[in-house]
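Only the coordinates and a few stated rules stand behind these numbers; no lab work does. Fair warning: this is a prediction, and the values are worked out from it, not measured in the lab. Cβ atoms are built from the backbone, for glycine too; each structure is taken alone.
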Structure P
């Protein structure tokens with residue numbers, strides 16, 4: 001087996017995972033991650049990013065949702081940087097798809113706090 005992912009959702013799947021571990025050759029890597037974000041969490045994240053993108057002029061410029069995602073990932077976990085060919089810097093590191101449910105919620109809380117500081121009303125506040 002070169003690569004496999006199991007989601008420990010049932011006792012049967014847990015037993016399968018234990019069997020694989022028992023039979024795995026020395027040097028096999030095993031990684032455990034928390035539950036993946038939910039579809040509603042992901043939808044809510046992009047709603048937040050869209051609100052920031054549409055409503056905020058940041059240092060005289062508008063930025064797309066994808067740029068704001070990178071911005072907030074840096075603010076949340078701190079990204080690493082590497083130099084590019086022209087002397088600038090390029091962020092490298094984590095993707096939101098690597099966040100578990102708890103981390104995804106924390107990222108959204110960070111974005112909501114930013115919105116509050118910048119005076120950006122969110123759809124659920126505009127009643």
Structure Q
């Protein structure tokens with residue numbers, strides 16, 4: 001099974017939060033885990049926020065960020081996905097950055113793992129298989 005890992009799920013796993021075990025189980029069964037390059041930026045920005053807005057020390061944020069990035073086998077360029085993602089975003093009235101994950105999943109017959117319920121609902125509505133931990 002191929003999986004597209006949304007940043008929210010990757011961060012949940014790296015931080016060992018409530019749904020981490022479910023995500024880890026799904027990933028252990030995956031043949032291939034992929035994400036758009038945007039995943040790296042979103043993850044880095046999230047840990048930057050956590051560092052500045054919580055009590056998580058810098059070294060722990062860096063370690064969790066590295067763990068989040070290491071969950072992905074291959075990253076795909078937004079340049080190769082943006083036109084289709086833009087079209088889908090316009091159709092569903094939802095941000096392009098989320099649609100990059102949907103388009104990638106659809107193109108590679110992969111299941112999307114996300115904690116974002118709205119994104120998951122839109123993905124299913126447009127032919128993307130979704131797994132919520």
Structure R
């Protein structure tokens with residue numbers, strides 16, 4: 001599992017940061033969605049709460065994803081950002097991990113947002129790359 005550096009943690013914790021999660025279904029049909037709720041955990045995993053949406057369906061069929069995280073907009077070649085290559089470790093529809101994710105979302109996005117959560121996903125980080133890699 002790849003390590004999440006202090007620099008990446010700083011971007012995750014930056015107010016106003018931008019993040020998109022790219023997934024694909026079992027046939028390779030891609031999808032990308034804006035997410036503000038992905039968060040790094042002390043054990044090096046990343047969690048997110050999902051509704052019954054295309055992203056969740058894709059992850060149930062294909063466990064691989066990429067999270068693009070940017071410190072700020074507008075984006076230039078100097079904008080701090082990273083590409084985190086992820087693999088689903090677990091999808092929780094009940095239990096303590098699911099409850100914790102819903103509580104986090106309720107606290108940060110409100111109870112209405114938390115009510116819509118159908119699953120909590122735990123990812124392992126397989127690779128980290130900078131936003132711009134010229135080599």
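Source structure of the calculated read-out (mean count of other Cβ atoms within 10 Å over residues 11-18, 14.0) within P, Q, R: R. Upon calculation of helix-only ellipticity at 222 nm (-39500 (n - 2.57) for each DSSP H run of 4 or more, over all residues; to 500) from the atomic coordinates, which of the structures P, Q, R produces -16000? Only one of P, Q, R returns -16000 for helix-only ellipticity at 222 nm (-39500 (n - 2.57) for each DSSP H run of 4 or more, over all residues; to 500), namely P.
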